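Nothing in this text is a laboratory measurement; each read-out follows from the coordinates by a stated rule. All values reported here derive from a predicted model rather than from experimental measurement. Cβ atoms are built from the backbone, for glycine too; each structure is taken alone.
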Structure P
Amino acid sequence: MMSYGYRADLSEGAIKCPLFLTSTFVFASAEEGKAFFELAYGLRKNKPGEEIGLIYSRLNNPDLEILEERLTLWDEAEAAAVFATGMAAISTTLLHVARPGDVILFSEPVYGGTDYLLKHVLPQYGIRTIGVAAETDPAGFAALLDDHEIGPRVALIYLETPANPTNALVDIAAIAALAAAHSHARKILVAVDNTFLGPLFQHPLEHGADLVLYSATKYLGGHSDLIAGVCLGRRELIGPLKATRTILGTMADPMTGWMLLRSLETLKMRMTAQMKNAARVAEWLIAQSKVERVYYLGHLAAGSPEQALFDRQCLGTGGMISFDIVGGEAEAFRFLNALKLFHMAVSLGGTESLVEHPATMTHSDVDPEERQEMGITDKMVRLSIGVEHYDDLIADLEQALAAV
């Protein structure tokens, strides 16, 4: 995280990667420009040791190239592509993979923006999307893949695990095995949104996923001062995806890349502190009479399928907690409005603790009946735990619950 992918001797000895604020790059010769474009547009194969040169910041930029190399470390991926936002990463990837007539299967719930893309945007392009409840048992996916009309048309299985905002888990390895067993003329890809646990506490590629996606706005950025997205996987998948990104123009800008390089250096420290704080907060919440239920990966029932899956798939509990307050929207709003240290704002993974009401905020565009089925009710509150002292966070929650 401190130096990978960067050579100080190419930047006047600067110990940190400079910020390359430039739209275009100068070619040493016409022949060099021709060679760069041939590789960029796939007009010929690379010669031994030949790499695509710098052309234009919509195609490549030193800040983004170094960032993409560095991002591969945690997930042990071959390649990475950085995007302007998390939704840019998701939408570009899905549009790149799927074609009219294809089917995308996906776990539910997912982030509200992803839900809207899957249910309202992609169908306009002739892509059918089918949601399956996020459960440890992959039977729901298996039934759809076995369907003689649906199965042969499946191009991608999209998972969000842990799910936003319920922390529900999906068995990545089991889904990957199903995808492999049902791949015939073309491979069914498995993509996993790993934003909630980040690259520190879950490695989807190790469990058979083909692609892993992040809203880099969250833990990767970690300071609530940028928006970005990432997709990682094998070179054979990421290379063509980057070509689609170039044409759609969805790549991140150099400043964002430079800021993410800064953030990655403290990723482990920040996420470890947030996880430890979340464990303290969740332990306190579960003992409160005004809290009906706590959704937290550290409180899975011993011996349950969920706990067994967590032990196989996850390396830590993360910093996200949701809980149901006794009552409904009125009680939840009184609680939210009484908080003083928690910031009432959407997003997550920043150094400051955030709180929001999923049913009326991040997931407000999800069909109301479907929200109820997913457990995203009016009494649910979502917390993103920051790096403040846990005693202060608990004190704030305590005084806010007293106001309900």
Structure Q
Amino acid sequence: MVGQASHGNRGNEAIARGTMTVLKHEFGSETRADLGIRVTSSQLQKETCLSSLGIENFSNSNHGRHFSRKWWAMKSNRFLKTQFKPHTWDFYPYLERSIAALEVGGDCYSLDYGRPTLFMEIDDYLLERNLPLILWGASVGPFEKDPQFAESMYQHLKRLSAIFVREDESLEYLADKGITENVHRTCDPAFVMEPIQPSSTKLGFEVQDGSIGINLSDLAGKFRGQNNECVGSNSDWRNECKRLVLAASTLDRPLLLIPHVEYNNSKQDDFTLLADILFQLKDEVKVPLNVLPRTLNAAEIKWVIGQCDLFAGARTHATIAAFSMMVPTLSIAYSIKAWGINRDIFGHSDHVIGVDHLSPDSFKERIQHLVNEATEVRLKLEQRIPEVRKQALTAGSILRQYCRN
């Protein structure tokens, strides 16, 4: 498995965990995978250990120790304008024992985080060495805001062994660009990640009956007011998040703030954002208010979300955890992912609110609307989620067709 960022982003961890469920369903319980994580060797020890699932982590990074081969390569690229790709060298030891490579970056094949050239270089390196390369459980596009790059991306996608998309929006987008022959419609593997109940000591409190779970992120704020184009930090966003939580507290339900992405940079860290909100509001709100600790992994956070009556979230995999635990959910959207997943599950996007339309009043109103329709929404989830999980598991049998002997 290639293309993953740190598991401080619990969405990356959820993809890895769910992928192993899919692979073991098809290839057997002894299936093992090597997982390249985009961190340096010194940072690797901080990553979530998934060896009990059959996953061994390894470092995948352009950066090496002082005077190492990677260090010289990057210096050469900088000063001599060479084009070494040292992050691809990390895959060499795993080529012979692998039957396929899964590009598990989720939504990296878009312009949400800039041009995905690093991922494309990984793809090319592996394909040139005759290892089947599958873009796995992905959202793809759009690329129209960068016309010069778009055409090269379309040609690149056609060269991949296969593309497994996780929602109809991506399927239709690719078809519109003439990319169909190597495309398969599956689902995000995180839908089949098994929840794990954390110990009471690790969680630190009990989830109260009737709780509304809320996930907010700085990433969503970066897309605010710019027609869903990522433009950098919004200085007012954190104050707005405080107002959103304050508005939700007037619904007289216990509130549980649920971070899903952890970064050393506090400007991108859900845990810092939501802990700050708790600190500022703890004496102001009239309902119980709590926040999850950093110690929980993706499977444990999924279990906690499943204890909530309702959920409102900006992080895609936080909402996937909620959907797959049958929790009525309001998705805060800044890209096609939220709209696409909701339409696939419900056939509409009534339970999505674009970040540009988010305000304290609209947030409270949309949550109240979900409260009113909770029984109906839960019944729909109980009908649809087993189908979604089945579709996620079928990715294994399709993958088998591409694996080398």
Value -13000, calculated as helix-only ellipticity at 222 nm (-39500 (n - 2.57) for each DSSP H run of 4 or more, over all residues; to 500) from one of P, Q, is from structure Q
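One of P, Q was used to calculate mean count of other Cβ atoms within 10 Å over residues 113-120, giving 16.1; which? All intermediate terms of the calculation are to be shown ahead of the outcome.
Values: P: 18.6; Q: 16.1.
Matching structure: Q.
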Re distance in nm of label points 7 Å out along Cα→Cβ at positions 249 and 329: value 2.6 computed from one entry in P, Q; matching entry is structure Q
